Structure 1
Amino acid sequence: MWYESVKAIYVSIKPKYLRLICLGEKSYEFRNYLPKQPIDTLFVYETRPSGALKYIIKIEKIIEYPEKIPENGLGNHEFNCNKLQSKYAYQIKEVLRLEKPILLKELKEKYNFYPPQSYSYDQNNVKLTNYLKKAKKIVFLKKAF
């Protein structure tokens, strides 16, 4: 199973950027940080107006500027030219959508989860992480390398 070796963080992403990721127009997620522990998955909370944990993004690798990335997606050229405030580009490999997104109210009440400002490791919320690993998902986008 794909989830047996998952090393993940929870992140918050705005709906407009998630839409572009799901359409395949954004091939990297840009961040200012590199987690100290190795990761291969992002558990994604979609910010308002949705306000729900909806997606799981598998990442291929993390690139640090000034290393260049292919310019085949939104923001990639700007990353290569150091025009973004982000120092790291997380290469998107696959996007999974939860069949039943988890709204913020349930996240707080059932899992004591609050959307992270930057990121939170999966082991900080074992109950939610275990649920996500077993929840039904729909493959939304799969990149061919």
Structure 2
Amino acid sequence: MHKIMEFLKSRLFIEFRRYVFVGLSAAFLEMVLLYFFTEYVGFFYVISNTMAFSIVFVFNFSMNKLWSFKAHGNSGKQLIMYSILVAFNLIISDLLIYLFTDVVGFRYMVSKIFAIGTVVSWNFLLYKKVIFKPVIS
């Protein structure tokens, strides 16, 4: 029991909790924007996804840098690495949404959930160990 309590108070778990909160907030915002751009503005759902993904980029980077990981490193370098990861994630997200919607036949909003789950699976580790890794003084 002591080990569990120790883990729940560890920096890793606190960062993970914050990452999940930021991620869920970003996912919600992204889903709302995707729906808005597709249903109300009339854009093709892949274009809507790209726009929503791009808008949420700023929120996600800022919250993960400043709050989730409390990263103090070179912001410019972090932003470049984060941007490369986001570009890769966007390509995967657009591809998965298109495949699940046009090939498999799911509604685009359901396809987006699959795409988010896929992208999230590798992001925490890359944020923690590469992009926002602690600066050793």
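Nothing in this text is a laboratory measurement; each read-out follows from the coordinates by a stated rule. Note that this is a predicted model, so its numbers are computed, not measured.
So the values come out like this:
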| read-out | value |
| --- | --- |
| Source structure (of 1, 2) for relative contact order in percent (Cα under 8 Å, 6 or more apart), computed value 25 | 2 |
| Identity of the structure behind -5500 (criterion: helix-only ellipticity at 222 nm (-39500 (n - 2.57) for each DSSP H run of 4 or more, over all residues; to 500), calculated), options 1, 2 | 1 |
| For 9.6 (mean projected area of the Cα convex hull in nm², calculated) the corresponding structure among 1, 2 | 2 |
| Test item: Rg and Dmax of the Cα atoms in Å, for residues 7-86 alone calculated as 14.8, 47, pick one of 1, 2 | 2 |
